[in-house]
1. Of structures 1, 2, which gives -26000 when helix-only ellipticity at 222 nm (-39500 (n - 2.57) for each DSSP H run of 4 or more, over all residues; to 500) is computed from the coordinates?
2. Taking 3.7 as the value of distance in nm of label points 7 Å out along Cα→Cβ at positions 10 and 50 derived from one of the structures shown (1, 2), identify that structure.
3. When Kirkwood radius over Cα pairs in Å is compared over structures 1, 2, which one is greatest?
4. If you work out relative contact order in percent (Cα under 8 Å, 6 or more apart) for 1, 2, which one comes out largest?
5. Out of 1, 2, which one gives 1.8 for distance in nm of label points 7 Å out along Cα→Cβ at positions 2 and 42 as computed from the coordinates?
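Just so it is clear, none of the values below were taken in a lab; they were calculated from the coordinates. Owing to the predicted nature of the structure, the values given are computational and were not obtained by experimental measurement. Cβ atoms are built from the backbone, for glycine too; each structure is taken alone.
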Structure 1
């Protein structure tokens with residue numbers, strides 16, 4: 001596990017296999033997987049912020 005944490009290329013390949021299981025290990029598919037992962041975490045942050053705002057707002 002530590003080898004994966006210190007090797008960025010292996011992390012990119014794992015992301016590619018996660019998001020594009022039938023893709024190839026080429027630059028286009030790896031870039032698409034990284035883009036999808038970034039988009040996922042961006043949307044997750046927005047969702048959490050909306051949930052926190054809703055929790056503090058309470059019901060009307």
Structure 2
């Protein structure tokens with residue numbers, strides 16, 4: 001899924017991107033990068049990042 005789609009569909013994930021020091025918020029490339037691309041570009045552990053995204057989504061939806 002594209003970074004821009006994730007942040008648009010689940011705005012609560014924006015905090016996760018910022019916490020991981022991803023500069024995706026407002027970035028013109030966010031509409032082209034997948035979450036996996038962003039993890040790789042920012043040298044983040046993809047499993048930890050995805051877990052944090054899921055937690056943010058589930059916490060907000062609970």
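1. Answer for the origin of the read-out: 1.
2. The read-out comes from structure 1.
3. The structure with the largest value is 1.
4. Between 1, 2, the highest calculated value is found for 2.
5. Derived from 2, not from the others.
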